[in-house]
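*Asks:* Below you'll find the structures, each written out as structure tokens.
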Structure P
Amino acid sequence: MTTRKEKNQNQEIGNLLKSYRMKLTDIPRSRQNFINDRSEKYFGYEEWISEKTLMNYETGKNIPSLQSLKKLSIALEVDLLEFLSEIMSLL
């Protein structure tokens, strides 16, 4: 069972991910457009994340794995170590 504190932490991490995505001004704001743009730009059209998975991360329903965080840092154009440090500070 997830405790209230864990839910709040998950939501804070989700809010952080969404805020980074919203700071990207060169693409439309929808999740799917973000995924499509980043797939083309960084992942050679490889399906690296689904819209539902991204939504679950951003709403705090799920926490991304380290592998997913690495891909997200690339897609969000942020330094991986700084990104992980910021996430760790929320735990």
Structure Q
Amino acid sequence: KLLRKEAVNIVDVREVEEVAEGKIPEACNIPLGLLEFRMHELDKKKEYIIVCRSGGRSARAVQFLESYGFQAINMVGGMLAWEGKVV
């Protein structure tokens, strides 16, 4: 989807200070520790790509979101593997 330029919904679960060093354009930041309190901001009808620094926290976030009925995909390798633009 990222390569096909389709609209994607990216959630960055890193901490605010990590995101300040650079994030994927259009990604929204919901730190992993706040996800359970902010998941109401997400739409169960949409599919989300979850990203963190290396893929560990995002994998936990995907499991958590899926347990509540969300469609979520882990971006394996996280920001360490991201070669696209950052803002």
Structure R
Amino acid sequence: MEMNASDRDLVEVMKRYFAVKAEVEDVKSRLEAARRESGEEIEIFYNPRINIDHAADIIHSHSLKQELARLMDWAEAWGRQGLATDPA
């Protein structure tokens, strides 16, 4: 199977997707451990306006999740494009 530039782009997008996903899990684990240690309620702990100590990680987690959504949107668009060009 020969790969074209579009296929290679998809591979790179998916590599990035899984790297970001791993980073999200790492940040999530750190935050949840800190939340449990603090004893704070979820609504309070995960509010970056209230929880200044962890605000950077909370905001970073949100931006990573947005990046995951953008990457998956790109991959889905790539898949739809492939389906549209496949002769049935």
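*Asks:* Compute Rg/Rh (Cα atoms, Kirkwood Rh) for each of P, Q, R and report the one that scores greatest.
*Replies:* Evaluating Rg/Rh (Cα atoms, Kirkwood Rh) on every structure, the highest lands on R.
*Asks:* Now a separate question. To which of P, Q, R does the computed value -27500 (helix-only ellipticity at 222 nm (-39500 (n - 2.57) for each DSSP H run of 4 or more, over all residues; to 500)) belong?
*Replies:* Structure of origin is R.
*Asks:* I've got another one for you. From which structure (P, Q, R) was distance in nm of label points 7 Å out along Cα→Cβ at positions 45 and 61 calculated, if the value obtained is 0.8?
*Replies:* R
Since every read-out is calculated from the coordinates, none of them should be taken as a lab result. Just so it is clear, the model here is predicted, and its values are computed rather than measured. Cβ atoms are built from the backbone, for glycine too; each structure is taken alone.
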